[in-house]
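Heads up, there are several structures right after this.
Only the coordinates and a few stated rules stand behind these numbers; no lab work does. All figures in this text were calculated on a predicted structure; none of them were measured in a lab. Cβ atoms are built from the backbone, for glycine too; each structure is taken alone.
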Structure 1
């Protein structure tokens, strides 16, 4: 039986460049979850496809105004800024990933 390896103390967030310790909710991210990763320059919406080989990383399909049709991505556990419901994710899709402009 495989034991669960603990999350590292910190990861580097590629969006901000900062070393970040995962919040408790981020350590619970799993396959099938939808997320938002917001930075000062862009908001990325994604769906977790599954765990990557390295602990704390996931394979995802990510969408944004830059990649409206989606792009396969490797996502670090500290990059999502919040978990979305399927309804929130579908709303962002219907807005062509420009949710802030519509609120």
Structure 2
């Protein structure tokens, strides 16, 4: 099966922190993205702050300027079932998850 491309919006959240919202119809803000092995994920920064996405403390994107999208896209290598937790190297406490599904 061909991989899918997904986008996760970085949006202003409560208390000055950003929130990660999958850009998928029918998924509530703050919920995990559901994706499969070999899918490609990018992050769309819709804030006025710099962000950099990390997994396990290691950067997986370049620094994402305000109102720009991440590069490179993150290719999911984990197999289902798995949960990937990602965060922002610039802001402690900003994190989200991707659920790897079959």
Of the structures 1, 2, the one that 24, 15, 12 was derived from, the read-out being semi-axes √(5λ) of the Cα gyration tensor in Å: 1
Given 0 for helix-only ellipticity at 222 nm (-39500 (n - 2.57) for each DSSP H run of 4 or more, over all residues; to 500), calculated: source structure among 1, 2: 2
Distance in nm of label points 7 Å out along Cα→Cβ at positions 56 and 80 - highest-scoring structure of 1, 2: 2
Structures 1, 2, by distance in nm of label points 7 Å out along Cα→Cβ at positions 24 and 48: label with the highest value: 2
Structure from which 17.0 was derived, mean count of other Cβ atoms within 10 Å over residues 40-47, options 1, 2: 1
